1. Tell me which structure, out of 1, 2, gives 14.6 once mean count of other Cβ atoms within 10 Å over residues 20-27 is calculated.
2. One of 1, 2 was used to compute distance in nm of label points 7 Å out along Cα→Cβ at positions 12 and 36, and the result was 2.0. Which label is that?
3. Can you say which of 1, 2 returns 33, 12, 10 when semi-axes √(5λ) of the Cα gyration tensor in Å is computed?
4. When helix-only ellipticity at 222 nm (-39500 (n - 2.57) for each DSSP H run of 4 or more, over all residues; to 500) is calculated, the result is -16000; to which of the structures 1, 2 does this value belong?
5. Computing distance in nm of label points 7 Å out along Cα→Cβ at positions 4 and 84 for each of 1, 2, which one ends up highest?
6. Out of 1, 2, which structure matches 41 when relative contact order in percent (Cα under 8 Å, 6 or more apart) is calculated?
Structure 1
Amino acid sequence: MANIRKLKKEIDKCVYELISDCLTYSALNFEKDPADITALISEAILLRNTVFRKINTPVAKSEGISQKKHFQEIRKEFIVGIDELFGRLSSLSKTKNK
């Protein structure tokens, strides 16, 4: 990780891509219920805000965790969360119209 600013930009870019894909899906599948897409977008924003809060909260040296390890854990947590959201979007697109 180069620095915190790049990490935040990477997070914003991934969340923006998810929201963009959700809106594209919603526009192409307007006959489906938009509640699922709205929930995905809300969860993506919540994930972003949670991760940003963790990034902005410094780790005390007394906790025994290095800064580098702390940010690696944050990045891993974000990747797992955003991957799960993209997976849910993919599963929505595979479902048939009712």
Structure 2
Amino acid sequence: MSQWESLLGLAARARKVTMGEEFVLKDIRAGRAKLVILAGDAGPSTRKRVTDKCTSYGVPYVEVSDRYTIGAAMGKDMRVVVSVTESGFANKLKQLLS
């Protein structure tokens, strides 16, 4: 498990991560999302909705390999999109993923 996966798991246990497309979009609109992590194998409509919303609201987003990687990092089965709602976790994750 890489450093960013461990940090994402820690953020999830600290309840600083929102999972699921609709909840992530709601966080982006409300200004709570500090970073969005999108699976590389997300569907085209999900990818477009999330990336367009991030661009329009100025929220940074990163793509990672696949939905299973995100899910495994958080101790779940699979997750396509998650948002990090705490700036400390978000900044460190951006640094590790760039």
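1. So the calculation was done on 1.
2. Answer by label: 2.
3. Here the read-out was taken from 1.
4. Computing helix-only ellipticity at 222 nm (-39500 (n - 2.57) for each DSSP H run of 4 or more, over all residues; to 500) on every structure in 1, 2 gives -16000 only for 2.
5. Largest value of distance in nm of label points 7 Å out along Cα→Cβ at positions 4 and 84: 1.
6. 2
None of the figures in this text is laboratory data; all of them are computed from the coordinates on show. This one's a predicted model, so the numbers in the text were calculated from it and none came from an experiment. Cβ atoms are built from the backbone, for glycine too; each structure is taken alone.
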